[in-house]
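In structure tokens below, several structures.
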Structure 1
Amino acid sequence: MDAIGSGARAIALVGPAGSGKTSVAEALLHAAGAIPRLGSVDAGTTTGDASAEARGRGGSTELNLTRFSWAGDDYTLLDCPGSVGFAADGDCALDVADMALVVITPEAERAALAEPVLRQLEARGVPHIIFINKIDKARGAIAELLEALKPLSVAPVLDRQVPINEGEEAVGFVDLALDRAFKFRAGQPSEQVPMPEDQSAARFHLLEQLADHDDYLLEQLLNDEQPDLKTVSGDLKRETAEGLVVPVMLGSATTSGGIRRLLKALRHDTPSPASTAERLGITGAAIEVFKVANDTSVGRLALGRVFGKPLLEGSDLTAADGETHRAGALFGVQGGTTMRLKQASPGDVIGIAKADEVHAGDRLGIAGARPSARTPSEPRVANSALSISVKDHKDEVRLSTSLNKLTEEDRGLSWETSEGTHETLLRGINDEHLALALDRLKRRYGLEVNVGQPSVAIKESIRKSVTQRGRHKKQSGGHGQYGDVVIELKPLRRGEGFQFVDKITGGVIPRQYIPAVEAGIKDAMLKGPLGCQVVDVAVTLTDGSYHAVDSSELAFRTAGRIAMSEALAACAPYLLEPIAHVTIQCPGTATSRITSALPSRRARVLGMAPREGWSRWDTIEAQVPEAELAGFQVDVRSLSQGMATYEARFDHLAEVTGKTAETIVQRAPEHA
């Protein structure tokens with residue numbers, strides 16, 4: 001069993017948006033004496049959420065780090081954003097946490113919002129406790145909430161604390177593990193009060209759940225023996241750490257009710273950094289880098305957690321490939337401020353300056369130790385995209401530099417230049433996420449950009465075959481230009497691309513001009529008769545002629561382009577649009593609404609099935625034209641209480657017909 005004081009602890013605060021995670025962090029800091037007074041999210045005075053974007057939105061937009069010491073132990077809180085659009089920034093820190101605190105509100109009808117978080121923690125093997133916040137505002141029966149939580153977790157949900165009510169108001173709680181009762185006192189430690197008489201059955205049920213994993217405790221219960229507090233506390237700590245149970249506690253961050261009791265539970269039940277290192281497969285002394293941040297005062301910081309031994313400024317850090325880096329100055333992070341540290345102890349979460357070659361996801365050995373290999377976690381799927389461009393061309397280099405910094409900080413963001421449309425695309429989790437990135441681009445780097453929906457890479461192909469001659473002849477004094485080619489054009493099966501076959505015999509076209517003919521054919525394919533790039537065609541060069549003086553590569557390239565352009569127009573061209581295979585994960589209560597809405601986006605539903613391992617969730621498979629995916633994220637989430645997610649990937653090209661095709665042809669210059 002891990003001993004208290006065997007390294008600084010890291011606690012991740014996770015949960016649905018609006019549950020009060022930042023307020024809980026603030027209450028823990030205040031209870032531990034790290035801050036003199038409670039800040040307010042509404043007033044913008046919390047230690048966390050210090051960025052301009054978080055203040056402006058009234059909620060977390062990025063991972064917040066805060067630290068405190070209590071009862072001789074050091075702690076770092078990793079406050080993870082609850083909004084789906086910003087959650088990727090918190091995902092990066094989950095693996096390094098010793099314990100996760102899942103913060104929820106007391107409404108039973110909102111319990112299902114916690115399931116995605118619980119499943120994520122289970123998949124990562126992170127021990128966790130559920131904390132019911134805002135208990136002072138509860139108006140329904142907490143028993144209904146506790147019952148609603150149970151099917152959402154693979155491990156049994158354990159009612160460690162249950163409320164003491166006076167009328168409809170929760171005025172305190174019974175800690176069934178301790179067999180003690182407490183009454184809230186605003187801004188003060190809860191007061192211990194006599195145990196209510198009706199809690200024996202609830203406590204026995206808790207002990208039965210613990211006894212499922214402890215034969216000694218089970219034997220005591222069968223013999224009607226009362227287990228001692230050491231046995232119960234030891235089982236609770238071990239089983240929570242091993243993910244065998246998920247305890248539920250309750251309180252109120254704004255009144256501080258239950259917060260000190262929560263602090264005590266975290267102190268006693270949180271596994272040590274050594275246990276977390278073992279879970280992560282870390283052997284020896286290492287630092288796990290989970291994020292890069294650009295601090296306005298100290299510059300670029302590589303944020304990581306130290307395992308195994310202290311880290312000193314200037315220490316050598318060894319990557320898995322043997323490359324060595326040197327640690328710059330070390331900083332502790334407290335919300336929006338940093339403080340210089342002489343050294344980082346095992347378990348500390350710190351920022352390393354001047355480590356420009358260190359990136360999120362790196363595992364670095366300390367003092368010459370070569371680290372064990374790391375298996376990175378998969379980032380969230382980024383389905384939303386915007387086309388962006390600078391308003392002044394001289395800012396193009398600044399734009400790429402700024403985008404590199406933004407995407408380095410936030411794994412949910414990426415950017416690329418579209419091969420099909422040549423647009424600069426900024427990709428994110430959803431529209432809210434992209435709006436945040438644009439705000440940062442303007443505030444941090446002074447860049448305002450033109451923004452639009454990405455163009456869909458419409459293609460065109462042909463229905464029939466044709467033989468076509470293309471001749472380019474020009475005489476204007478001196479050497480003229482002469483190129484003459486005959487090509488056969490025919491359609492290929494979908495997805496076969498482009499084929500060029502040379503069947504020239506007898507030297508009617510010199511060999512050195514054949515590549516130029518192919519280049520001219522490809523020139524014509526960039527924009528077919530319908531205004532789009534041509535795909536899935538085969539061209540055979542069968543005949544032609546040349547002039548000993550006037551022929552050149554340029555002349556034959558022009559002849560090839562002329563032949564191909566005229567051939568395409570004669571081959572019954574038609575349009576193709578990209579179709580995405582879309583996998584939607586949603587609560588079962590939203591399945592019918594989502595499937596009913598899909599046809600309005602020209603979608604074809606392929607099938608539905610229960611989501612494996614999830615309680616009352618479904619998986620919907622569909623094919624949706626990429627042109628119809630704009631705003632899809634908003635619709636899917638609005639039909640599912642904000643819970644559904646989807647992943648879209650290119651599947652195939654399909655013919656466009658009717659009014660959709662007419663509209664595309666009218667806009668053809670956009671697809672040039």
Structure 2
Amino acid sequence: MALGFVIAVSYSISIQSNQLARSLESQEILIIGRVIDLPTQDARSIKFLLKVEEVITPINNLAFPTKIRLSWYDRGKQVRSGEKWQFLVKLKRPHGLLNPYGFDYEKWLFQQKIGATGYVRQSAENKQITEPARWTVGYWRESLKNYLEGVLDGHQHVGVIKALVLGDRSDIGTQQWDVFRKTGTSHLIAISGLHIGLVSALFFGAIRWLVLRVQILSRNATRYAIVGSMLAAVSYAALAGFSVPTQRALIMLSVVLGGIFWQRYYTPFHIISVALVAVLIYDPLASMSAGFWLSFGAVSVILYSATGRIKKATFAKQLFQTQWWVSIGLMPLVLYFFQQVSLVAPLANLLAIPFISFAVVPLLIIALLLALIDHSMGAKALDLSALLIDLLWQFLETLAALEFSSMVVPAVSLLACVIAMAAVVLLLMPRGLVPKPLACLLFLPLFFPPQADELGHGEFKLVLLDVGQGLSAVIHTAENTLVFDTGAKYSDKSDLASSVIIPYLNGKGIERVDQLVISHGDNDHAGGAQTMLSSLSVSHLFTSVPELFPQHKTLACEEGVSWQINDVLFEFLSPSEDHLFEGNNASCVLKVSSINGSVLLTGDIEKSTEHSLLQYQIEKLKTDVLIAPHHGSTSSSTTEFIEAVDPIYVLFPVGYKNRFGFPKNVVVERYKKQGAFRFDTASHGAITLHFYDGEPPKLKSFREEMSKFWSWRP
């Protein structure tokens with residue numbers, strides 16, 4: 001344990017020491033590097049990983065990260081895996097959005113050893129230096145990707161086939177992910193232990209069958225088959241770019257096949273223990289990944305349930321039992337990591353796993369081998385694979401559409417997860433040792449999490465979510481939830497409503513939004529609105545831009561519109577019913593107040609609207625907490641407005657190192673002069689304020705509360 005601790009700490013320090021120096025942030029840097037992994041393209045940009053080989057300018061002795069993640073906002077450019085390029089870039093240290101129940105991007109960057117992120121500047125110095133070498137993995141992956149896209153052009157599930165062949169899941173849409181998640185089949189579309197083991201087994205059987213028919217080689221048929229199957233597994237893992245899950249699967253497979261090759265007898269739990277130690281020696285931070293726990297957990301559940309049984313079950317019964325065991329056994333972990341579990345997963349996997357394992361994946365392998373001989377034959381096999389996926393998709397889509405297909409359980413604690421894992425151990429024991437109903441009682445803490453932050457009448461809570469350069473805030477009362485703006489939408493597959501707001505609401509056990517307010521039409525405020533409306537029940541939609549929602553009944557967020565719930569008053573102060581302003585100045589301005597305090601949410605209003613509010617609503621502007629107008633730009637936050645509001649706290653919803661430089665220093669100084677405490681989402685993550693007991697609002701920074709050794713610090 002002491003040695004493991006030293007290894008893990010040393011490994012972590014080496015990663016941190018390979019991050020971008022603070023002094024190089026936001027500087028123009030000319031670098032040369034080679035593109036690794038498969039670039040991903042969307043409507044706005046191409047994103048890729050670059051292995052840095054040389055820093056040309058600025059000349060300095062500072063450590064520079066070996067691997068960086070870049071975006072190039074130029075639709076006319078193409079970047080391919082394996083190419084060597086010179087780029088003029090602007091970089092920043094690893095930094096991500098930090099929200100309750102949200103994806104920890106900084107943790108992911110740390111695990112992937114990515115030392116900086118940034119974008120390519122428009123410059124004549126950007127140029128390709130060399131083509132990818134034909135013998136490299138990157139070249140063959142890129143060629144295979146182009147071949148699949150060409151043959152399957154227009155097919156609705158080309159993204160699924162690319163995921164099964166290349167481990168590239170970038171083309172799987174939001175709706176497809178939703179179906180996989182609700183049916184518990186997401187693990188099937190990533191090259192992982194299941195697929196590596198399957199390919200190894202197929203080649204093992206085929207090679208052994210062939211070698212046994214060659215008399216001079218037949219004595220060592222098993223050893224030849226082991227070597228051949230291991231090479232096949234390594235080749236298949238190479239198609240996935242040797243991603244972390246495939247590396248883990250290869251190590252586990254090497255332990256198993258090594259024991260057989262050298263004719264050593266190991267118990268199943270000895271094998272998994274050796275594999276576990278080997279994985280952690282190779283990657284000491286593997287345990288930071290949910291996939292690590294789920295993959296080893298699945299194998300452990302199967303071994304624990306299946307070994308030592310006296311009665312041999314039929315194949316069909318064994319298959320059903322395995323799905324049932326894994327679904328029950330992994331449920332605590334799945335709920336702990338994702339707050340959602342599929343109730344139809346055993347049924348979905350009962351068909352999907354053998355269908356993918358024994359039909360789709362073997363056919364895809366055959367298609368790739370045929371393509372080396374004849375492209376037309378390979379194309380026909382790929383078309384047949386696509387047809388099989390279409391058939392499976394109809395089944396999965398039907399299951400996902402069921403009302404009870406999945407269950408959301410908010411805020412599962414680590415203690416509840418451990419107690420439930422003890423229940424799994426007892427439940428899967430042979431009959432007669434422990435009463436099964438007694439074991440089932442230990443699952444109850446999972447479904448009855450402790451109720452925190454219960455609000456009484458007149459009490460409310462503001463959560464300003466970290467959505468980068470945009471805005472989204474949630475107001476909770478005892479019986480009401482209001483969402484003000486929804487952050488940006490980046491593409492058809494990515495928006496901040498699905499990655500930040502909905503996970504937060506699910507984590508809080510909120511299934512219905514009582515009021516959704518879209519202050520105005522800018523993407524950084526309204527981009528995630530359609531996702532919210534399609535994913536959650538929304539009782540009332542208030543907006544200043546009803547034309548964005550022709551399919552929904554909207555309400556105007558006009559001056560004078562107000563309502564009171566749980567002794568908390570909600571009232572719009574702007575825009576006026578005369579619609580004198582447009583654009584940013586037409587933003588909904590909402591004040592939330594009770595005997596315990598008040599909040600003013602201002603959208604992107606500028607000086608004109610501020611002047612109007614000072615003229616007609618000045619008696620209502622005094623507020624405890626102000627969300628700064630227009631992210632702290634110089635076009636707003638006039639001295640007169642700040643003096644009238646006189647906030648205790650001013651919150652700036654801004655992105656880290658954003659290109660606008662918000663909040664502007666001159667604006668920050670104005671609030672400082674007024675005596676307001678200043679916080680921003682880039683530095684503090686999600687910001688929560690509680691209003692209760694007539695005391696000043698209590699502020700919490702999620703970044704400070706959840707700080708880890710890999711986290712960015714202001």
Structure 3
Amino acid sequence: MSDRAVFELARAAGLAVDWVDAAGRPQRVGLDSLRGILTALGYPVATATEISESAHRLQSAGASGTLPSLITLQVGARLVLPQGTVDGEAQAELAYENGTTLSLRLRARARGVVGPVLDRVGYHRLRFAGREVTVAVAPARCVTVEQRGAGRRMWGVAAQLYGLRRPGDGGIGDATAVRQLAEAAARHGADAVALSPVHSLFAADPGRYGPYSPSSRLFLNPLFADPAIVFGEARAARHRRDTATLEHVPLVEWQQAGAAKVAWLRRLFDDFEAHDVAGGTALAAEFARFVADGGDLLRGHALFEALHARWLGDRPPRSNWRDWPRDFREGARHASQPAVAEFFGIEGAAVRFHQFLQWLAARSFEVAQAAAVGAGMRIGLVGDLAIGMDRAGSHAWSRQADLLLGLSIGAPPDAFNRHGQDWGLAGFSPHALVAGGFEPFLSTLRAAMRHAGGVRIDHVMGLQRLWLIPEGATPSEGAYLTYPFDDLLRLLALESQRHGAVVIGEDLGTVPRGFRSRLRRAGIAGMDVLWFERTRAAFRSPARWRGDAVAMTTTHDLPTVAGWWSGADIGLRRDLGLGDGPDQAKKEEEVRHRDRRHLWRAFAQAGVVAEATPPASDDPEPAVDAALAYVATAPTPLMLAPLEDLLGVAQQPNLPGTIDRHPNWRRRLDPPAASLFEAPQVARRAELIAQHRMKHRA
């Protein structure tokens with residue numbers, strides 16, 4: 001009886017007890033896994049009493065008459081409130097965003113409490129019977145890539161921001177290098193620059209540099225800021241120290257370069273405080289407005305950064321806020337506690353320094369996006385929104401109720417990862433999202449779209465469900481938790497239209513049935529990647545790729561074209577011991593030999609090569625040219641060419657399954673961003689792409 005009650009409770013809590021894996025096989029989550037996940041969700045089930053109490057709390061949360069603080073609907077739909085909100089009829093008032101009001105009547109019906117059809121997009125306030133709720137009326141779709149192209153098949157580049165070079169960057173690519181790349185790419189007809197994530201990491205610990213494990217997605221990585229944008233080159237240079245040795249190395253030396261950059265920015269901050277703040281300059285006033293606009297979110301993040309630096313300097317270091325003294329573990333909402341208030345009083349300058357860093361970073365990306373659009377790009381920068389946050393980071397500390405801190409986001413076992421994946425990230429609590437009027441989600445979207453023409457949502461399936469794993473469990477012991485998909489899609493469309501930002505969803509992996517059609521209706525572009533557009537014996541013609549996706553040769557987690565053609569990826573995995581030994585590597589090499597013939601045949605059928613015989617594996621240059629031209633023929637509204645493929649390099653930015661054994665997120669590219677498109681191979685390939693995009697214009 002108790003086992004059945006656990007299964008029923010799991011379903012009521014939004015867990016998918018039964019699910020279908022990537023191979024189409026039905027699966028059922030084990031009882032022990034459900035117990036662990038339910039406990040982490042705040043519904044303990046160790047005893048019959050706990051099961052009963054947890055079930056009662058779940059039922060109370062969804063009881064008749066419960067009114068959420070925000071409801072969503074699509075423009076042109078009828079307003080419907082939950083059953084029991086009103087008995088019979090009630091007079092109500094809808095206050096539109098522009099200040100006008102509409103008097104209306106609510107009537108209880110079998111399907112809920114019904115109001116009128118709403119035809120005005122925006123966040124409005126519904127008031128009735130002493131109650132108030134926000135009504136988010138969303139457009140039917142996001143701003144689409146097709147709209148931005150206006151019938152033109154666009155192309156752009158995908159760049160690992162940290163790997164870009166420019167003189168004086170201190171050894172880490174920055175927003176000015178992005179601006180230079182965008183201006184150069186625009187001269188060759190490109191309309192977009194898709195970037196690796198620029199989320200805030202840990203300023204006091206630059207050795208934690210994985211871009212998809214952010215401390216906070218609400219703020220930016222200050223290591224990507226260019227202070228000369230705010231202070232001018234001469235003033236910024238006065239405080240810079242010689243970093244030439246860090247700038248002329250093939251890999252980003254994150255610890256040294258990051259520490260040097262933060263020290264440089266600290267000297268600038270001290271100068272700013274002494275001259276601008278003390279003198280009441282226009283720059284000081286601009287900074288004060290930025291801090292005021294950032295409000296509690298910015299203050300909480302800056303407070304975390306200052307505290308993190310404080311406790312990281314302890315002996316032994318306390319890098320995780322869970323290990324801080326008790327009085328400092330409760331997050332920004334408890335900043336009035338005596339210990340935290342005392343710290344803020346003594347270390348106020350340290351907190352202001354991190355607000356200053358965010359100001360510089362925001363201004364840097366604002367200028368970069370303006371320059372990209374000014375150079376003629378129709379989209380400009382496309383930011384990358386990571387799927388979750390580091391559980392030891394700023395968001396997890398300052399806004400603990402937002403997240404499921406006892407559960408880790410990952411993926412179930414599939415053909416590519418037979419043991420599944422645990423990404424070590426915390427995700428939003430769906431119950432907290434609803435209870436908080438979706439404010440955490442909205443704040444995240446607004447941060448991602450603020451200084452960009454688009455956003456790529458990593459693992460976009462997380463809008464509908466996330467595979468969550470209890471701490472200490474294996475990925476196979478996880479389960480899918482359902483999220484309020486309809487609400488999230490509507491809010492995404494509303495924010496997309498407000499910011500004029502296109503939305504791209506990374507829909508690779510285990511995708512729920514019908515999910516892609518939902519994205520299509522919402523105006524969210526999927527991703528078609530060359531390596532996945534195939535059957536066992538042939539590569540699918542680009543003419544058959546989706547017309548509403550973004551076409552790419554590869555991604556940051558997959559082999560580059562040169563690496564794939566040469567088999568460098570197979571050799572690397574073998575050398576690192578990531579496979580099942582030399583026998584598996586030999587089989588992979590045999591399969592790759594056949595696949596090269598299949599791919600070259602597809603190139604020939606698409607008309608992008610004339611030679612019938614493929615080049616040798618040690619001659620990848622013709623294959624790189626052909627692959628970029630091949631993908632450029634796809635009927636997609638946007639094609640993104642990774643810089644690694646434009647340059648023809650064999651090494652991929654990230655090798656999943658490794659941390660220290662491979663230089664993930666560290667490779668720097670040559671030549672500098674400003675002259676990258678002057679490199680003969682890049683100029684040739686850019687011209688090839690432009691020709692094929694123009695030839696196959698919609």
If mean count of other Cβ atoms within 10 Å over residues 515-522 is calculated from each of 1, 2, 3, which structure is the one that comes out at 17.8?
3
Given -0.42, -1.32 as the derived value for log10 I(q)/I(0) by the Debye sum over Cα atoms at q = 0.06, 0.11 Å⁻¹, which of the supplied structures 1, 2, 3 does it correspond to?
2
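Between structures 1, 2, 3, where is FRET efficiency 1/(1 + (r/R0)^6) of positions 91 and 419 (r between Cβ atoms, R0 = 41 Å, to 0.05) highest? Display every interim value, and only then the final one.
On the way: 1: 0.90; 2: 0.35; 3: 0.10.
Answer by largest value of FRET efficiency 1/(1 + (r/R0)^6) of positions 91 and 419 (r between Cβ atoms, R0 = 41 Å, to 0.05): 1.
Bear in mind that the values in this text are calculations on the coordinates, not laboratory data. Because the structure is predicted, anything quoted here is derived from the model rather than measured. Cβ atoms are built from the backbone, for glycine too; each structure is taken alone.
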